[in-house]
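Undergrad: Okay, got some structures for you below.
Throughout, read-outs are computed from the coordinates displayed, never taken from laboratory work. These numbers come from a predicted model, not from an experiment. Cβ atoms are built from the backbone, for glycine too; each structure is taken alone.
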Structure 1
Amino acid sequence: MSGLLSLVKRIRSLQSPPAVPAKEPNALRFGILGAARIGPNALIIPAKSHPDVVVYAVASRDHAKAEAYAKEHSIEKIHSGPNCYQDLVNDPSVDAVYNALPNGLHFEWTMRALEQGKHVLVEKPIADTAAEVEQMVELATSKGLVLLEAVHFIFHPAAQRVKEIVDSGELGSIKRVRSEFAMPSIVSKNAFLKDDVRFNYDLGGGASMDMGVYPLLALRYFTSSDPVNVTKATAIGHAADPARVDRAMYAQFQFPSSVEGETFCDFSMPNWGPFGLFPRMIKWDVVIECERGTVEFFNFPMPHMYHSITVKPHSGQKRVEKSYKFKSGPGEEWWSTYRHQLQAFVDKIRGRTPQAWYEPEASIRQIQCVEKIYAAADMPSRPVSSYFRSSA
């Protein structure tokens with residue numbers, strides 16, 4: 001019962017932070033590119049409990065949508081119309097930009113924001129191709145600006161606790177890692193819009209560019225390495241564009257020291273059983289097999305909601321851990337992965353050492369892996385931005 005009460009309390013606090021501090025006089029002013037559904041969880045709600053962050057502006061081509069979004073979330077300024085994105089990145093009152101646009105627009109509008117001297121937090125994947133990310137990193141570095149791909153779960157205490165267990169050597173060296181993130185069709189049919197941009201090839205759509213980012217990153221994060229090779233990849237095409245857009249992707253990897261990796265992602269797992277009567281369960285776990293035991297991390301993408309870390313030594317007692325707060329470090333038990341991420345982003349901008357960080361160069365290697373997955377599955381990589389070609 002106490003576990004259930006803690007869950008309810010945590011969920012309530014995620015949506016309505018119990019502590020809303022006064023804002024600093026010179027708090028960083030954020031502008032949001034796109035009135036996106038991810039915005040509230042990823043930035044707007046976390047910003048409420050951060051004294052050094054104000055969500056100041058939002059840009060949407062649809063004026064009515066921008067106005068409604070700003071009103072709902074108490075955002076002071078809106079930019080709308082055909083030039084709204086440029087207007088936002090040009091806005092002298094904006095210090096940092098959160099790029100929540102479709103994947104295919106990440107490169108152009110992150111570059112334009114960096115060109116205007118803005119720090120940028122950009123949704124994953126950071127861009128559609130490795131060549132684009134290289135150019136983004138080069139520009140951010142040359143201007144001394146902070147660029148962060150929103151790989152939020154690695155900032156949470158639970159993910160770091162799992163890595164701590166693995167790195168401690170308690171279970172010996174890693175032999176194999178499996179990670180999955182897949183939605184049952186009964187959930188996804190309500191989660192995705194009919195014309196969802198996540199299925200649009202020209203805008204960087206595909207499961208590997210969305211849900212697949214999580215399991216791939218989990219493999220790279222927990223092994224502290226990058227795949228040497230993608231040994232196998234099998235795609236299930238999306239009905240609207242089966243040759244180019246993956247609804248699901250299964251991939252196998254070879255890591256250094258003969259470590260094997262395996263990922264699976266699916267936008268819409270079909271029901272099972274006679275006549276497809278039974279819906280499948282959400283898959284969102286990581287299993288790390290080591291020489292002397294196994295670590296299972298349940299709900300690794302959103303551990304702030306609920307998670308479990310199950311350690312199974314080959315000899316000895318199984319134990320289950322949970323980690324919602326650092327023993328020493330920033331945060332409260334109710335902080336989401338996004339709130340921890342925002343803390344790190346602001347610390348980096350302010351010249352402080354973040355509790356954890358994801359270097360932009362790691363984002364290059366991440367999308368290189370995605371491109372290799374598509375190649376192994378006989379699918380094309382996502383198209384390069386026209387802005388990249390014109391600025392190269």
Structure 2
Amino acid sequence: MTRTKRGVLAAAGSCVAIFWPGAMIFSYPGVMASHWQEMFGVGQGATGTVLFFMLAGVGTFMFVVGQWQERTGARLMVSISAVVCGLALLAASYAPSIHFIYLWAFLTGASSCFIYLPGVTVVQRWFVRKKGLASGTVSLFFGIGGAIMAPVLSGLLLTMGYEPMNRLLALLIIGTGAIGAVFVETPERVGYAMGLSAETAAGGGTERDVKLTPSKEKGTASSGYTKVLRVEESLTVKESIRTKSFWFLWLTWALQGAAGIAMVTLSVSFGIAKGFPRESAALLLTAFNLTNGFSRLLSGFLSDLIGRHRTLISTFFAAACAYFVLPHVNTIGGVAVLGAVIGFSYGTLFAVSAPLVSDCFGLKYFGAIFGLVFTAFGFLSGLLGPSLSGYILDSTEGNFLPVFTYLGVFCILSG
């Protein structure tokens with residue numbers, strides 16, 4: 001098998017395996033929230049906390065997975081993701097209280113680390129020249145699962161019921177994850193030289209052709225320029241955390257991550273507060289999830305052309321404008337468009353930050369370094385976004401103006 005075909009299979013396997021974990025994070029909690037409220041006799045605050053525990057699982061395990069995958073390989077990590085995600089959902093079918101759902105959320109967030117990080121690592125090592133497009137494609141399938149599965153999950157809940165639906169989903173998660181895991185592995189672990197892009201290998205070039213030239217690519221978090229490093233030139237974790245670029249990226253994830261993930265919990269309630277029927281209010285979440293998914297492919301491609309920094313900053317400022325305008329819009333179409341802008345920015349954060357990390361610090365220790373950057377999202381974004389916004393809404397009797405204002409400021413600071 002040619003190197004190009006093997007790289008495509010690795011990318012396809014990553015996309016297949018990551019679809020269901022994305023659906024479990026971006027659509028399942030929103031669809032099930034009202035059912036859990038009735039099932040356990042709790043309010044919106046209790047179901048809103050589900051997302052906090054999910055992000056806590058992400059923050060706890062992302063760095064650990066980054067270290068483990070270098071020792072054990074991506075294939076085992078992806079297999080673990082499928083098994084944990086599927087079994088956790090199966091157990092949630094018999095949850096006796098909302099606290100058991102919190103445990104499900106933590107395990108689901110943790111399981112996503114075992115596919116997301118290996119997935120974006122693998123495709124970047126197969127396609128060195130097109131890291132943005134490659135990681136953006138995997139990230140697309142992670143995000144688009146929420147948009148595709150939200151109406152499907154609603155229909156399954158009504159037609160099948162909670163427990164049968166969860167059993168079916170658990171089988172699908174484990175089955176597709178196992179199939180995808182067969183193909184997900186880095187080039188060097190399946191007999192190809194480390195650091196070669198598929199295009200270069202096919203043309204007889206060397207890794208030196210791709211990465212040795214000390215090119216300047218617009219895309220750092222600090223000055224706007226970064227030397228694109230070879231695998232051999234990669235910074236270690238200790239060296240990386242001593243740089244300004246690392247902490248700029250970490251802060252960006254904390255703030256922009258909060259501004260993005262908050263829309264998952266705020267969108268429908270904002271639409272209802274505007275007087276829209278629940279079905280119409282859900283269009284805001286649908287619009288957010290659609291662009292959250294598709295922007296990951298487009299932004300990854302654009303970042304290869306115009307630079308990571310320009311791609312990120314333009315979408316962050318657009319999201320800030322959308323947040324500032326959103327409280328003053330009274331039509332469902334206008335609200336959906338602004339929600340789509342915010343979703344586009346959120347997807348861009350996922351798609352572009354991964355190749356930006358490898359640009360800044362190299363690919364050799366990418367998993368561990370990206371895992372450390374991701375702790376900002378796991379431990380702070382949930383508190384600064386969904387949790388803080390909820391408390392503000394409670395204290396202001398549902399006034400969204402201060403909420404959307406501070407989230408817009410977060411977007412500006414991230415840029």
Structure 3
Amino acid sequence: IDITSPGFREIPIAIYDFLGPLEGMSIAQIVREDLEFSGIFTPVDQDAYVETPLPVFDPSNWLPLGVELVVKGSVSIEGERITLSLHLYDVVEAKKILQKKYTAEKRFLRVLAHSISDDIYERITEQPGVFRTKIAYVGQKGKTRYLYIADWDGKRPRKTGIKGRNLLSPHWAPDGRRLIYSDARGMKWRILLLDFTKRKEMLITSSNGINIVGDFLNDGESFLYSSSVRGTPDIYLRNLKSGKRKRLTRWLGIEISPTVSPDGSEIAFVSDHAGSPQIYRMKLDGTGLRRVTFEGSYNTSPDWSPRGDRIAYSGRVEGRNQIFIVKPDGTEPVQLTSRGNNEEPSFSPDGRYIAFTSDRSGDKAVYIMRANGEGVKRISPKGMRAFGPSWSPNKIF
């Protein structure tokens with residue numbers, strides 16, 4: 001199935017509550033919510049189901065309803081372990097196309113459900129799903145900021161133990177096992193690394209002026225950041241092992257918010273050297289500078305899609321910030337949001353979804369949407385100011 005083709009339509013899917021204990025209903029509901037948000041599947045109302053939930057299948061029951069996929073299964077529980085048997089049927093092909101058994105501890109019920117969603121998604125689209133990914137963001141209570149990590153849908157939010165008054169800009173390493181971020185103490189801006197496997201925080205650099213992190217390179221050993229150590233902020237590349245840094249920009253004005261292309265050969269960033277903040281791109285060696293944004297006088301916070309075909313950014317329209325996507329050559333800018341202020345876009349690892357910060361409901365909160373602007377959904381807890389989302393890679397600790 002080519003989910004990128006203009007003629008693509010959502011696939012009607014029937015997802016039965018899984019037989020057995022009540023957990024089967026909960027898991028089925030999570031799978032429905034995952035697949036519905038994807039924009040690829042339309043879960044059919046359960047009132048229309050015509051078969052028993054037992055793993056028997058007759059395509060003639062479903063063809064008149066237009067249903068194309070049917071999901072059935074059963075759950076059993078022994079102590080704290082849950083086991084689920086899954087059956088996925090293709091109505092048009094009139095056959096079972098996926099059968100799999102899952103086991104997990106009961107406390108990881110949501111992870112098990114997301115695994116099922118990923119497997120169904122991948123079986124149909126031949127692309128990995130994002131339902132087991134995480135989103136890191138900064139949550140603020142009072143004057144203190146905390147680094148949070150939640151499931152992609154905002155569920156199971158938890159503090160990492162990292163806090164500070166000026167915590168900013170978390171970014172994932174490609175291995176999904178480390179986060180890099182900025183924080184200020186006194187007059188010094190620090191860049192820190194949280195390693196989940198070693199369970200420790202490490203200081204990478206500290207200096208007067210700003211040090212704001214950007215993307216990791218694909219090797220996971222070097223990262224981009226913006227520093228004003230020499231005056232106005234410039235873009236630097238720093239190696240974690242050697243500590244060596246390389247200055248990439250040398251123009252008059254401010255250069256911030258670097259993001260790397262999927263192949264690692266180019267970066268996009270914000271510069272005001274032409275008078276107002278605009279998105280530019282250039283090769284990693286500093287050559288081949290090209291301007292990307294030409295509409296609007298204030299364009300910031302770029303994020304390069306993992307697909308390589310779009311850059312998301314925040315642009316000011318009638319006094320408010322909105323999320324846009326544009327081709328890397330600067331053509332076809334499209335505005336995705338219109339309510340409130342919207343900024344800090346972060347693509348999912350498959351490039352199909354975007355996390356972002358919005359104040360549409362009052363205070364700042366983290367939302368997700370499909371990369372065409374549809375399906376907007378708040379994922380950060382109510383009653384907490386939240387911003388700076390970073391969507392994890394598919395590989396996750």
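Undergrad: Suppose mean projected area of the Cα convex hull in nm², for residues 274-313 alone works out to 4.2; of 1, 2, 3, which structure was it derived from?
TA: Only structure 1 yields this read-out.
Undergrad: Rank structures 1, 2, 3 by relative contact order in percent (Cα under 8 Å, 6 or more apart) and report only the one at the top, that is, the highest.
TA: Going through 1, 2, 3 one by one, relative contact order in percent (Cα under 8 Å, 6 or more apart) is largest in 2.
Undergrad: Consider the structures 1, 2, 3: one of them gives 3.3 for distance in nm of label points 7 Å out along Cα→Cβ at positions 82 and 322 as calculated from the coordinates. Say which.
TA: Here the read-out was taken from 2.
Undergrad: Determine which structure produced the value -9500 for helix-only ellipticity at 222 nm (-39500 (n - 2.57) for each DSSP H run of 4 or more, over all residues; to 500), calculated from the coordinates; the candidates are 1, 2, 3.
TA: 1
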